[in-house]
Each structure stands twice: as C-alpha cells, then as structure tokens.
Structure P
C-alpha cells in the first residue's frame, strides 16, 4: 500500500463510519480493516485516526458510532502487532476506549451486552492484552477515575474464570484501596460500583486484612469522602459481617448524628447493611448496646434534635437484622428503652421518629404486646394531633404482626 492510498482508505473508513449500519456491510468493512492491518503504513495511520475519533466522540457524548469505534479498537489489538510496538500508544488507545465505554455503557441494554462480548472476545483472543491493561491500571497510567466501565468489564470477564480471578484479585484489591478508599476526593458512584464483581467474591481474609483496616481508618479521617463508597461495598458483599459490625459501627455512629443530612443518610445505609448481614445474635445485641451507650451520653450529650433523630434511626435500621428466636427477648428490651427515650425527650420530631422505631421493633416480637406498650398507646392517643397520628401509624404497623396482637 502506498502512503497516498492508505490516507484515502483511512479517511473513507471514518467518513462512512455511521453509514454502513447493517450487519453485512459492517462485516465487509471489518474484513477490509483486518486485512489492511497487516500493512505497517495502514496500521500507523488507522491507529492515529482511531484514537482521535474516539476522543472526539467522547467529548461530544455521541452514542452513534461509539460502539463501532470500540469494535475497531479491538480489531486493532487482536489482528495487528500494535500492542507490542509502543506501550505509550497502547495506553492511549486504552484511555480512549475507557472514555468511549462511558458513553456506550449508558446506552440501551442490547448495546451494553454487545460491548461486553466485544471486550470479552479481545481478552480471550489476546490474554497478553489483559495483562498489559492490568499493569497499566496498577501503575496508574490508565487513570482509575476515568475508567470505571473498563474496570468493571475487566472484573466481569474474570468472573467466569476462577483461576484467573484468583490470580488478579490482589491487584484489583490494591487498585480499589488506592482509587476509592484512599481517594482524596469523593469517588464517583460509577467508580465505587465498578468493583462490585470483586466485592461479591471477597473472602473473610480479604475483608479482614485489606478492606477493614483501611475502611475504618478513612471513616475516621475522611468520612465525607468514603461513606457512600463503603455503603456500596457492604451492600454488595456476600460475607457475614457479624465479626466486623461493632468495629465499623463504632466509627459510623459519629456520622449517623452529623449535622449534614447527606452524611447521616449514608451512615444509616451502612448501619442497615451491617444489620442485614449479621447473623449472630450477639453482634445485633452489641450494636444495640453501642447505640444505647451513645444515646446515654457516653460520647457527650446529644444536644441537638438531629443528633437524637440520627441515633434513633440507627436503632431502627438494626431491626433489619435476620430474624431469629433472640428477637423475642431483644424486641421488648429495645421497645422499653425507646419508651423511656420518648418520655424524656421534649422534641416533637424526635418523638415521631421514636414512634416509628418502636413500631419497627414491636412488630418483630413473637409475643403479645407488653402491658407497658398498651398503656403507652392509650395515653398517646390523648397527645396533640401530630403525636396522636404518630401513635396511630405505629399501632397500624404493629397490628400487621398477628402474634403481637392475638394472644
């Protein structure tokens, strides 16, 4: 091929990118590209134009043609020696792929599935490419924060190959700690969720030795940065969190009573995950004891209503723990504690939240409603309207539990 012919061919390919959209035409164009990639002069010109086109599409957020460009980038890596010519050039292609992936993965599910198949084919046919991408990610030459979709695809690819997953797991754990837990700025939700395939397969050893120490440290140091990310981690993990619940809860409770509502909500989401994934009755009771201690003033008086609301809401989240026989003794204990909190607190908002929490726990009991609760509701119906309505809502929820009513 002459330089002039190559220039014309490459220009033609990119000018007609969006024209040939039927399967037969796309295959014919792909065959031309595959054949031409054996020519060094075409390889160089095509690769340069491809990167420019991907960067242009990512800038203008154009879904049309983005998937085709990703396909062509995979053809370039599979059917040529491009990957072995220059690490810098390969890294630039990977960065461009990551930016276009961000667009394609927001498209329809059909396109997302096709994109996954394209990359899985690349990694299957060219295992060295996967290794190179991992090295570039590990060393930061492919920026973490700009590549969540690429990271997710690479982890997803390993999911069907346990041996390969075990080989690269520690590297991905290291990347997660650097990119998310130790981030100086709040990671995007997409970056946190990119590691879900990793979270699903975490072992207790991974969590205890790598994830837990850094999570606790950063919850103390930069809670506003990592709260939501740790929530994604805990929600996605399949581990029983009983062993770690108190250690995490002890640092999260500070955020559950923070002045910023966003922090409070993120902290409560973590408390909910800890509760739902703690099968040990001892862990659940320990979480209650920790919250009761804070509400009792162990870490200073809870002066503001939002602080008390936050702690009562944390106690309500614990009611999401897996049900068991221990609830029969724990539920009355917690309800009794909440009754005393209700009577001692003069703030209407706190009282209403406390009523909601009482309902969440009373409905868990396998025994009849205690006489104290019956007396409480009788007097509650004489309160002013807002609290009276709160008592009625509480009763309605409790009545859904026939064991608590019909005895």
Structure Q
C-alpha cells in the first residue's frame, strides 16, 4: 500500500470527513476526504487495495485510522457487494449511489481521481443514497430473482417444445388445453421412447378429458414419422424442463423458510387485491422493498423508487416528457401483471373504476401504471400502520336514472309529424 496526500480547495461541506471508493473487479481505490475548517484546505489521503478479503480488512482499518466512518461508493455491477459487507462488518457507514450522481467530468478520469471525486461529491451532499436492504434481505432478493430467471428459462423450454411439435405436425396443442398436462405428457413420453412406432392413444386418455379419442389419434398421426434429430431435441428440452421445475421448487422452499419470521407482513400484503392468489407473490414484493417502510419517507418515495410514477422533464415552461423511469426492473413487471388481472375482475370496483376513468383519458398502459402506483401506496400504508387493506373510503358512483318521457297519442302524432314521419295504419 502506497499512501499519498494532496491539498484541495476550500468550500462548505456537509461531511467534513468521508471516504470515496472507486470499485473494480480486482482493486479498490480509496480516497479519504478531510476538511478541518474554513481556514485550511482540503486534504485527500489516497490508497489502493485488492478485493481479496484480507486486503479489504486492511482497507477498513486504514479508513478507521483516519478517523473516518462514512464511506461512499457507486454501484458497479456486483463488485460493490463484498466491499459493502466488509465496511458493514467493520462498523463503518457505507453508502451506495447510482453512477449518475458520482460521474466525473470528461477528460479528468482516472481511478484515484474518481475516488476523490466520489468523496468530494459525498462531502458536498450531491450524492443520493440508493436503497440497500439488510444482509438477510439481500440474500433473499438474490435468490428470488434467480428463481424468476429459472421460471423464465422454463417458459423458454416450453416454447421450444411447442415449436418442435408443431414443426413435426404433432397437433397436441389443438386437442389439449395444456400440452404439459398428465395425459399429453404421457403420450409424448411414449412417442419419445418408441420412435417410429404407431400406437393407440386410448390407454393414455384420462377420464376428465373432453376431446374425443379419434380426434386425439388424428392429432398424433405423424408421430411415427418424426425425425430422429427432433426426438433428441425434445428429449433434451423435456429434461431441461423437468430440471428447472425441480430447481424452482427447491429455491421457493428455501425462500419460504427464510420468510417465516415475516409471516405477519406477508399476510398484510396478501390482503391487497391480486396478491392473495399465489403466496410467492407477496414474498417477491417483500424481498424487493423490505419490511421496514421507514426507509421511504412517504408512499410517493416508494413509488418513485419502483419507477411507477411520472418523471419531471421540463424547461422554459415546456414539458418535454412524463415517462416513467427504468427503475424497478424486477418489481415493476410483477405489479403490471397483477394490475392487468385485477382490472378485469368485478370483485374490486375501487380499482376497476379508477382504471376505467384514467384509461378513457390517458390510455391503457398509463392506467395500468396508475394501478401499480395504487398497489404500492396501499402496501406502504399497511406495512407502516400495521393494518390490512381496507376499502372503507370508496363510494360506489350511482348513475342518475333518466326521467321517463310520457306522451299522449295526440302529442306523439304531432311529434312524428314535426319530424316528417307519416303514420300509416
């Protein structure tokens, strides 16, 4: 380790002693910012460390030796995770920020300069902290996100199987509502284990199947002429599909065990419309936002963090755009899927009425995002107040009945004559 000291400018700083970390895969550049008073210039102590655990311990000890406890770093991929954990274990106060708040000026970029710029930006109060949950929830969040990726891979394998069957003329998707159900899967397994053989499908048909057996037999008429390469492809796809199903079940079981201490919060989230169908849905939401709502000053802050509220982009009294941000990469798709299912239901008029009202003015997708914001607002309040979802404040709007128009025969004849209509007996 080679330590350097440099003299900087004079200014007013919120954090007179802090540290900026420029994180990389193999190394970390640290810059301790020290500002004693307005009469003396700023001092920077810079040093370089590797990202091995032993050297990270040296880094935290070096930071503490400078009487510094506030550490700021930018979110560089996954590389900041061990740095953050080491700082937490050493009793420091680490802060992770989006790179847009710590981006240096062009033409003045180097690793030590980046570390000093991060430290100076944090000392000046220009850095906005990102929401970092506790270690326990970071692990659960990572597991749930991986579980979702496995689920997406499962969907991909199903699509490949369907495409292969369709290409070979096997019309099981026409005669069965679920190609991967018990009856259809038994037919496919027999076809894969007995290539080139014509067989009768009657022994595989379950009692609940409504499609006639002759129709199903016609759907697999080309099973005996399926190419060997296609059969090999189907075997691999089904093997990968079965593996992903088992892997997803294992991960979900692990998450369920970790979520047991938060059963009360999960029950509160399930009271929100659309979150009660699948218990894993509430787990995904809680893993993303955490159980403590005090980290978000208001429900609006939570909605902004999740990217379900319009952005501000105006200049010279002209609004350039109100697009939602790209935040909430994992939470936003979940909320959109739930909103799309709830707005089609008649069980929750407080949601469907709001959706239809906004849809008529702003369009379908903006109305869906508004419902997502409605969900997050409700979740923030129920977790903050520790009470279930209620619809007490909703009042059903009743359309006034139109008054009936009563006319005599003479009045009706005069009205029809005024409209140029001749009545013929």
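None of the figures in this text is laboratory data; all of them are computed from the coordinates on show. Note that this is a predicted model, so its numbers are computed, not measured. Cβ atoms are built from the backbone, for glycine too; each structure is taken alone.
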Structure from which 19.6, 60 was derived, Rg and Dmax of the Cα atoms in Å, for residues 132-267 alone, options P, Q: Q
Identity of the structure behind -22500 (criterion: helix-only ellipticity at 222 nm (-39500 (n - 2.57) for each DSSP H run of 4 or more, over all residues; to 500), calculated), options P, Q: P
Origin of the derived value 6.6 (distance in nm of label points 7 Å out along Cα→Cβ at positions 60 and 292; candidates P, Q): P
Structure responsible for 27.5, 78, with Rg and Dmax of the Cα atoms in Å, for residues 92-203 alone calculated and labels P, Q on offer: Q
